[in-house]
Structure 1
Amino acid sequence: MQPESKKLLTDMHEAAVAIQQFANGKTLSDLQRDDLLRSGIYFKFVIIGEALSQLRQREPDVADKISESPRIIGFRNQVTHGYGQLDDEITWRIVELKLPILIKELEELLRL
């Protein structure tokens, strides 16, 4: 794996762990009410999606080892370009159900 690819994976992992930390002890209603929480979570999702998009260009075989990578990149695009259409309930389900899977996959790729 190229050093830049490892950096992108590390950036993704750090952003995903940060989202988990932000969300720890919080609820969907906290996300809906707390602009700082919303901003932090959505920004970190942008980092994850952008890093994955760059990884896909550099080493598609590595990016393909991340399940749902096209959906992750698509979510980044929605946050960035379609922010007015975001659904906090879907985002919260992603945080609760999909993010732990992504973190595990990243840790396996990084051998953490």
Structure 2
Amino acid sequence: MSVYVRNLVINVGADFSETLELTQTGGNPINLNGFNAASQMRKNPESSSYVGFGISFVNRSQGMINLSLNRTVTSSLKSGRQMYDLMLIKPDGSKVICVEGTVLVRGGISTGCF
């Protein structure tokens, strides 16, 4: 399985949701039946503090997985660049990073209006 790069943008104080469609090299969807997943965002790989994304499988047989954070979590984020990855846990227990990228956390000027 290849590691895909997908960069994200998260607005401080807003709900965040991003659906990823995982495909094989030939373009066929990866069947995620029996898989689990975990995803974290950190300032850098050595950072001990992180934010864990909520994960839901939108359509396992079509390789669709959703990452989310609610506004309570995003309200505590500091503006700037961070990094994240998505790890799949296969039915046999082995783990593989399948998506990684940067996260641009954008502080809003009008966040107090919501």
Here FRET efficiency 1/(1 + (r/R0)^6) of positions 3 and 35 (r between Cβ atoms, R0 = 35 Å, to 0.05) was calculated and came to 1.00; which of the structures 1, 2 was it taken from?
2
Structure with the greatest value (metric mean projected area of the Cα convex hull in nm², set 1, 2)
2
Out of 1, 2, which structure matches 19.4 when mean count of other Cβ atoms within 10 Å over residues 11-18 is calculated?
1
Given a value of -0.51, -0.86 for log10 I(q)/I(0) by the Debye sum over Cα atoms at q = 0.14, 0.21 Å⁻¹, for residues 27-82 alone, point me to the structure among 1, 2 it was derived from.
2
Taking helix-only ellipticity at 222 nm (-39500 (n - 2.57) for each DSSP H run of 4 or more, over all residues; to 500) from the coordinates of each of 1, 2, which one would give -500?
2
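Here, each number is a calculation from the coordinates, and none is a lab measurement. Just so we're clear, the structure is a prediction, and the values are computed from it rather than from any experiment. Cβ atoms are built from the backbone, for glycine too; each structure is taken alone.
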